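Alright, structures below, take your time with them.
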Structure P
Amino acid sequence: MLINKAYKFRLYPSIEQEVLINKTFGCTRLIYNNMLSKVKEDKSLTRFDMNKLIPSLYEEYPFLKEVDSCTLRCAIFDLVNGLNKYNKKQGGYPKFKKRGVKSSYRTNFISSTYKGKVYENIKVDLKRNLIVLPKLKEVSIKGYRNLSILPGRIINATISKVGQKYYVSVCVEEEITLPQKREVNIVGIDLGVKTLVTTSDGTIYDNPKYLNKYEKKIKILNQKLATQKKGSKNFYKTKMKIEEVYRKQKNARKYLTDKIVNEITKYNDIIVTEKLRVKTMLEKKNNSKSLRKKIIAATFSEIIRKLEYKCIWLNKTLVQVSTYYPSSQLCYSCSYRDRSMKDLNKREYRCPKCGSTIERDLNSSINIMIEGIFSYMKNKLEIV
């Protein structure tokens, strides 16, 4: 089975390479914003029409010739993808890019043969810890010490800057062998704010308290930034500190979600979750500001996204029950529905019918598992 997989490395460019990378960030931003303004004037512009406009921009902005031309076209592809998502109602309308906000650019892999010799614009040498990139040539990298070569065909490379650190993410098309499908262990998982994940077998993954320290640091630094003169050296120093804290917070969340998903997919064959609509949850008027903030920090969508592709790679089964299934209101023992359990402050389910008592999230995860079994068996019988 062919899959697309990204390998992210820390990049260590020289001073000259660093200057060129920052120039490329600016040039791709210029192309993106220029084309977005043209699209707003003429909505009939296609991707091919935009590509034809690039040579005329070379005359107006000669410095565009200094960077890799492929990155400029990739900026147009990103804009077109954003417009397509907006037309399909999958996202908002593309906005103009600002300097210093998410600095990154992408370049596609190109291979050609001349006089029997193969030429490639992107090469990764993990033995020498080097990557060859268009215009930049050889750049030092670090990461994946257990790999000697990249297992697959390179598709593209994305260079990004977070704070004062540079990274390159190499996307490859990789061939994987699917393990034999098993249907032995089944688990239901309930996603929540107080406890991040509760499984039907009683495993609990708490929201770690160490994530709160990053929120406090960001708040303090933002207050400090507000008192400093915009554009001053101290202003930019504080801004870099904020970016560094955000980077650490992002890495901590990534580590946590990877750990949860890896453990769940390792020991279970059928995984049942709810179809969560995070956007709808955030739009609810009765939800407080602090609850909305906790929902965003919980990264529900990221956990589901990782479960989806991990289940494909490991040949596991992922079942998603309906968003409106009242898992927290039903008794796991007798299926009695207690509508008062809509109140999130009630952390224990006490069934007035059979008298059973169980922790709220555990009860919910068991109900999700039971509903998932019915849904899975129903689909299986229909296929047969």
Structure Q
Amino acid sequence: MIIIYDSIGFVLLMAFILVIFTQLFFYGVFFSRLAFYKPKIRESKNDLEPVSVVISARNEFHNLQRFLPEILAQDYPDFEVVVVNDCSDDDTAELLDELARSAPKLKIVHLRQSLNFFQGKKFPLSMGIKSAKHDLLVLTDADCYPESDQWLRKMTAAYSPQTEVVLAYGPYQSAKNLLNKLIRFDTLHIAIQYLSFALAGLPYMGVGRNLSYRKSLFLRNKGFTSHYKIASGDDDLFIHQVANKHNTSVLIQSEDRMLSVPKKTFSEWFRQKRRHLMTGSFYAPKIKLLLGGYNASASLFYALFVTLWFVDPAFYYADWFWLNSAVLLFLFLFKTLIQWTLFAQIAKKLGETELTWWIPPADFFFVIFTPFLLTLNIFVRKPKWK
């Protein structure tokens, strides 16, 4: 083992090993469930339940023009698409009215005045849900489009008699730039966590880009009223409130994915990321403890490795330097290889194989970047939704 000649160095080494075991605990108990998950293939139903797709849109003329026809073209016998025009001041209203004249499945709800006691898109989304005529809801955003015309069939096939919530993956479009890789890895990493926890019986969030639940569940739990003052949370805080191990299903197949347009500039993504991080403090203590333990151990893994290698003077004891180096590198690479192998398997399942080689550097980036954003949210005014 490493030769350490001072008590501080020994404590650091033990802490480093403990952190590795903590990370391995999350890999083995949670993330391996998603890596080796084999979805139950349900037989196709002849009498598919009617569906209401709900979209909230503010100043989304170009996205609706591009993507709404693809949603309307779904291969599904009985569905409607409810679009809530949330006080747009571009040409969104005119576009929707024009589309509705030739698309009987399209239902428009125009909001002329926003309610300032509801934050973000919760009020328009609530109006869309209440206007939906079907109990089975599928939610997405105006800047999203399905990978397949079978998207609605796959989403509804996940429902069993006890299912009330379906969590699916919502990836971003691929592009050849660094920001795109960071956004997509971040999305993948978040999905690894919430889908794995759901498979372990601890669902705590979904993503509004690709999410389904029943209108009766929404109404029974009084919608978003318990967290209406928070700009975000229409997907994670509501799911955190109503989902459990008995009523939640997970989807990871290619045909049930909803692609989204990523932010084009770092400042736009920075603002979006800050807003998304605001809701974590409202999670239940158990979830906060688990997510906090995972993220803290990920940060400590790098911090302790650097400290042992560059700071601890005992590490450089001449007679044992190479042995110390070899053991430290082994521990570092052992944990990193397990993480890379597991995440690569999940990336393949979620159609993100291109990100495989970005896993180690992107993981290191977010270990620094995410705590910075969390700290910034404490001291700087919170960003608003549009």
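Every number here is computed from the coordinates shown, using simple stated rules; none is lab data. Not measured: the values here are computed from a predicted model. Cβ atoms are built from the backbone, for glycine too; each structure is taken alone.
To test your reading of the models, identify which of P, Q gives 4.2 for distance in nm of label points 7 Å out along Cα→Cβ at positions 183 and 343 when calculated. Comparing all candidates, it corresponds to P.
Looking across P, Q, the calculation of mean count of other Cβ atoms within 10 Å over residues 55-62 that yields 10.6 traces back to P.
Structures P, Q were compared on percent of Cα pairs over 34 Å apart, and the highest value belongs to P. Calculating relative contact order in percent (Cα under 8 Å, 6 or more apart) for structures P, Q picks out Q as the one with the greatest value. When mean count of other Cβ atoms within 10 Å over residues 95-102 is computed across structures P, Q, the figure 10.4 traces back to P.
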